[in-house]
Structure I
């Protein structure tokens with residue numbers, strides 16, 4: 001019992017992450033977890049998908065293992081590999097295998113960034129089989145009853161080359177996320193950034209204006225995450241304009257014309 005707890009401890013979230021629900025996403029995720037249904041989160045960058053998963057891991061009292069997916073992520077990075085240790089070859093479980101064994105939530109963040117052949121390994125875990133095959137060991141693992149597969153991606157980045165196959169998509173129940181309504185977003189920014197509500201609302205108003213000019217060249221709108229970054233700077237003595245330029249405008253674009261437009265939007269709120 002102690003050994004099992006010790007193996008889970010690094011992945012347990014002890015303090016409740018702040019999350020403000022904007023719909024029935026908490027009830028839906030909880031029901032999916034009880035039914036052992038894999039969950040897909042869809043939404044723009046920085047809108048709270050990862051924070052939501054952390055919040056649900058805390059609420060459900062389950063370990064959370066997160067994998068930030070990228071184009072060089074191989075199946076072996078998820079499953080595990082043999083490594084040389086003290087002149088001996090030993091097997092080391094990857095994050096997916098650890099989650100399957102211990103009954104953790106395995107969260108594949110921005111899963112479309114991973115190699116196509118990598119996502120195939122999760123298929124047997126997302127249907128009634130709930131198994132993981134480790135070919136190098138000749139082992140098939142039955143998932144722990146508490147194991148839950150969660151993936152996320154940004155539909156705004158969809159393309160012919162980067163998209164989830166229908167054979168993968170139709171294995172998940174989907175929750176759609178977006179930026180919260182202005183009042184809720186201001187409350188989140190004020191709470192997370194420890195600033196006053198009026199300043200938080202000015203940041204949210206700016207974000208709304210920036211999101212409205214996406215069709216003029218911005219590939220992404222200002223995320224809630226970036227608003228919190230701006231709030232952190234303001235709380236630590238940076239002026240409103242400098243904080244917005246550093247946390248919002250500069251990360252969003254390198255285009256001088258767009259930078260000037262964004263600067264004008266900030267000036268309108270001073």
Structure II
């Protein structure tokens with residue numbers, strides 16, 4: 001097999017096949033890495049057989065082999081690790097091909113995140129006093145003036161402005177008192193999946209406000225014919241409790257495999 005560096009447009013068709021092959025949809029945390037990563041195509045006797053994406057930290061974040069070559073995927077995988085100097089692998093536990101190859105190679109691992117794709121009835125009653133207001137450009141300075149923990153939702157003013165223009169950002173109030181912020185971000189604009197992000201004003205935490213925000217965001221997503229998902233770090237127990245109070249259930253994890 002020959003591995004050649006390429007451009008994202010050259011693997012676009014294969015990425016569609018890859019994303020369609022997953023039993024659940026892509027994690028936004030991974031998708032946001034894609035544009036700043038390196039792309040590699042696999043060739044066997046001039047036949048394109050798959051691709052890999054490696055981020056700037058040497059982490060393998062996508063590995064795909066077309067169905068015809070799946071019996072040889074373990075060989076492809078080992079060559080990718082060697083030729084691309086892969087140090088780590090971020091694997092969604094529902095990515096069966098990548099997961100099985102990591103396990104076959106007996107790689108050590110730890111858990112990075114909890115991935116939520118299913119939900120049932122919320123554990124809390126919806127608070128009718130909590131209202132959501134669509135953010136606009138005038139909201140940028142207000143949101144930036146909040147506690148630094150709000151940077152969990154956006155990293156820069158430019159990114160926040162982009163989210164406000166192209167996505168759905170909301171301010172949440174209870175009796176005219178600002179309680180938090182929420183976002184509905186399309187994971188990939190070619191599909192109808194979205195990721196829900198929530199931030200609660202520090203003085204309002206501990207009162208299920210975050211769960212109430214998620215409930216509102218999920219209802220909004222469904223009304224917009226979007227499929228809501230979310231996730232959080234494995235060690236963020238508070239966020240896990242918040243998400244699960246809203247009714248989300250996790251069957252999957254984001255796994256960090258290490259090659260050394």
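Read the figures in this text as sums done on the coordinates, not as results from a lab. In this text, all values refer to a predicted model and were calculated from it rather than measured experimentally. Cβ atoms are built from the backbone, for glycine too; each structure is taken alone.
When distance in nm of label points 7 Å out along Cα→Cβ at positions 179 and 195 is calculated, the result is 2.6; to which of the structures I, II does this value belong? So the calculation was done on II. Among the shown structures I, II, from which was the value -8500 of helix-only ellipticity at 222 nm (-39500 (n - 2.57) for each DSSP H run of 4 or more, over all residues; to 500) calculated? Answer by label: II. When relative contact order in percent (Cα under 8 Å, 6 or more apart) is calculated for each of structures I, II, structure II gives the greatest result. Kindly point out which one of I, II the value 0.25 was derived from, the read-out being FRET efficiency 1/(1 + (r/R0)^6) of positions 51 and 131 (r between Cβ atoms, R0 = 25 Å, to 0.05). For FRET efficiency 1/(1 + (r/R0)^6) of positions 51 and 131 (r between Cβ atoms, R0 = 25 Å, to 0.05), the value 0.25 is produced by structure I. A value of 0.55 for FRET efficiency 1/(1 + (r/R0)^6) of positions 107 and 219 (r between Cβ atoms, R0 = 25 Å, to 0.05), calculated from one of I, II, originates in structure I. Among candidates I, II, the computation of FRET efficiency 1/(1 + (r/R0)^6) of positions 27 and 211 (r between Cβ atoms, R0 = 30 Å, to 0.05) that gave 0.90 used structure II.
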